[in-house]
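Once you scroll down, you'll see the structures, which are given as structure tokens.
Values in this text are rule-based calculations from the coordinates and carry no lab data. Bear in mind the structure is a predicted one, so any value in this text is a computation, not a measurement. Cβ atoms are built from the backbone, for glycine too; each structure is taken alone.
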Structure 1
Amino acid sequence: MQVSVENTSALERRMTIGVPAERIETEVSKRLQQAARSAKIPGFRPGKVPMSVIRQRYEDGARQEALSDLIQATFYEAVVEQKLNPAGAPAVEPKTFEKGKDLEYVATFEVFPEFTVAGFESIAVERLSADVADADLDKMLEILRKQNVRFEAADRAAQNEDQLNIDFVGKVDGEVFAGGSATGTQLVLGSGRMIPGFEDGLVGAKAGEERVLSLTFPENYQNLELANKAAEFTVTVNTVSEPVLPELNEAFFTQFGIKETGIEGFRTEVRKNMERELRQAIKSKVKNQVMDGLLSTNPIEVPKALIDNEVDRLRVQAVQQFGGNIKPDQLPAELFTEQAKRRVELGLIVAEVVKQFDLKPDDARVREMIQEMASAYQEPEQVVSWYYKNDQQLNEVRSVVLEEQVVDTVLQKASVTDKSVSYEEAVKPVEAPQAD
């Protein structure tokens, strides 16, 4: 087998492979002999059909099958021989494909980039630290109460945070527009569900009252046909209900799976959850800074094939998340290209750190992580047991632990600044950068 390789770009390779005619004919003969053993041809007993007849009937198909299999086999042999690491399937173009002659074809493909991860010292990381103060706990308890609010009929004018049951009809230029009318809709004033001015316009209304609201749709309204247009809404208030927060009692605690512990026991459990959330938030922010640093200090070129594959995965995830009748390939690739490129770059860089430092998942940290996740459940030992009996889930935890070990490896050399902040600041999500 003859092999030559041409570098057509930093990552693209054009490999020409020649396969001797003798090897092709050997493979064709094997397939014809297999056909001869099972062929059923009128006038001949099974297994007794002359090879000339077998060739006449089956040679074309046997040759196509042999050539296809040989291209696959010889491509693999060639990349091993040349010590290449393809990043995707090759595009194959036959140069000679005639019976009795050597097969020659060209395989064009991308390879994984070869690089060494460096620059850890120039990565700056701000590591936050915080505690769950009593005031933070009290605030969380109020949030939990509001999440479980109930509404009771109120014989008074509507206020913010009241729930109204309303009917409304919306018109633009005097005409009712699609989606602008509803009956029996529940609306909490101040929730921001409706366009600006709608909810404010119902403050002070009483049950049975009708109000006409003259409003303007926002410029960035999702329905472009209505964006920036004046509209008139006729609203009938059917009922006004005021919010009633639940008491912090056993009935309330039971909703969260916490029984017979009293208020102090409930506070203890909520604090544990807040501390768990705090640890995860701090860990996540450190990891994001490390990953951003690795990307900025190790610019690499990535194979287009890997980006395309990641785009396809993101399309599928988007369809699964948002549903609808749309198919993944109907979503524009451009929506996902940047995210896919970042994921591929990080995947390659992280894998190289693992390789350079010979990292392997720490079994003790794997168990610690599983126990941490299990502690949020009522029967933690059952959850731990489930993870260790489920290979797929266990391997996912191992992957997360390995990523954490990569972060720790970088932090040993990075420029790390510790900063004490409040619980609220520590758990607050990092704002995405604004587009220009």
Structure 2
Amino acid sequence: MNRQQEYVLRSIEERDIRFVRLWFTDILGTLKSVAVAPAELEQAFVEGIGIDGSVIEGFTRVYEADMVVQPDADTFQVLPWRERTARMYCDLNMPDGSPSATDSRHILRRTLGAAAQEGFTFYTHPEIEFYLFKEPYDAGAGPVPVDQAGYFDHVARGDGHDFRKAAIEMLEQMGISVEFSHHEGGPGQQEIDLRYADALSMADNIMTFRTVVREVAMQEKAFASFMPKPLALHPGSGMHTHVSLFEGDTNAFYEPGAPYELSQTGRRFTAGVLAHSREISAVTNQWVNSYKRIWGGGEAPAYVCWGHNNRSALVRVPMYSIGKGHSKRVEIRSLDSACNPYLTFAVILAAGLRGVREGYDLPPEAEDDVWALTEAERRAMGIDPLPQSLGEAVAVMEESELVAEVLGEQAYDFYLRNKWQEWSEYRSQVTQFELDRYLLQL
């Protein structure tokens, strides 16, 4: 038993913790939990806790159902909203101790390990958007936002202010640092930006963030949704994410005197993300509803291009910190806040590293509002569209050697089958749009 595990056991005793929740994530990014009594935890650190993985999305096949949940003592935190309860994230292993091929956390860790062999550490900084709606929810009337405010609005006694304050305080109690928060463009829409961290810690933080936001919303007699496009006439919820590579303490994206101070490594990484953006879309934007956001306007990027001051671009090179090498990064704007952060960071890192490793050239910068161009103008500029539906995204991913390599055979196969099923179920629906338009006319 290592010192961190001993610290956890000592903390549980000193704080009189009665329940320890072991958190893990399925292949689609849904948080799962199993609770253990403190008396069982010492043994759990040594041997793990056995579970039936066959009933959880994408974990195992029925004939290899047994799995082991292995708590990561470094992620121990007391839950502020549950009395005398703590949590730890877990790795998922097979009974022989080998990592589960479909453990999202392991897939990201494996990709980070490949980056480390090339001397890189991957950092991320997400801007997480979501909506707050009033309770109770009436399915017939649709969701009702908690306010009618807009971008950066300061509303006296606004529900959003109280909510964000409570959520940030709870996040900080769990060791998650917040940089900014404000009202977003849609009614009831909020944004909270997390301080940058290494990608694995940040993926854990995002999963905790979603849980905290939902818990605080319930306390405020509201509910929070990370659905990419819950309101047809208002902006969707993205998760614009700033990324950077470090070599030791040096930001590998920074080069004084280079255009936008972006180094050759940074340019090639960006080129890799752009080149593979279509094939990773089924991971970064994994739901049918994700493509309502991408193709619904509201600053969502729909085309494969980059720019330094162009918020219609898929990748943007921010110019906030001229001369501050430590802060140099690129912003990837296609992600939505309902993605699986572990798989998303893994495929983005792999795409960027492919560009660095193979010396991809960065295409010319898009200086115009790409949405305002005609299709002919975009074609002439070599700007391709992102997939326009989940079906198209999965079809492109099905041909991707990169995604197959990152996810591994078992996770890749399950993910494709699950997404084809979702697309098939969606296509079979008769929507209210169709009834309104065709029922009485045809």
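Consider the structures 1, 2: one of them gives 0.99 for Cα Rg over 2.2 N^0.38 Å as calculated from the coordinates. Say which.
2
With Cα Rg over 2.2 N^0.38 Å, for residues 196-379 alone derived from the coordinates and found to be 1.63, which of 1, 2 does the value describe?
Derived from the structure labelled 1.
Say we calculate distance in nm of label points 7 Å out along Cα→Cβ at positions 20 and 132 for every structure; which of 1, 2 gives the highest result?
1
Comparing structures 1, 2 by FRET efficiency 1/(1 + (r/R0)^6) of positions 76 and 356 (r between Cβ atoms, R0 = 35 Å, to 0.05), which one has the largest value?
Structure 1 gives the largest value of FRET efficiency 1/(1 + (r/R0)^6) of positions 76 and 356 (r between Cβ atoms, R0 = 35 Å, to 0.05) among 1, 2.
As an exercise: helix-only ellipticity at 222 nm (-39500 (n - 2.57) for each DSSP H run of 4 or more, over all residues; to 500), calculated from one structure in 1, 2, equals -11000. Which structure is it?
Structure of origin is 2.
Of structures 1, 2, which gives 6, 24, 32, 27, 10, 1 when P(r) over Cα pairs in 10 Å bins from 0, in percent, for residues 52-299 alone is computed from the coordinates?
Value 6, 24, 32, 27, 10, 1 for P(r) over Cα pairs in 10 Å bins from 0, in percent, for residues 52-299 alone corresponds to 2 out of 1, 2.
Out of 1, 2, which structure matches 6.4 when distance in nm of label points 7 Å out along Cα→Cβ at positions 260 and 308 is calculated?
Source structure: 1.
Computing relative contact order in percent (Cα under 8 Å, 6 or more apart) gives 15 for which of 1, 2?
Traced to structure 2.
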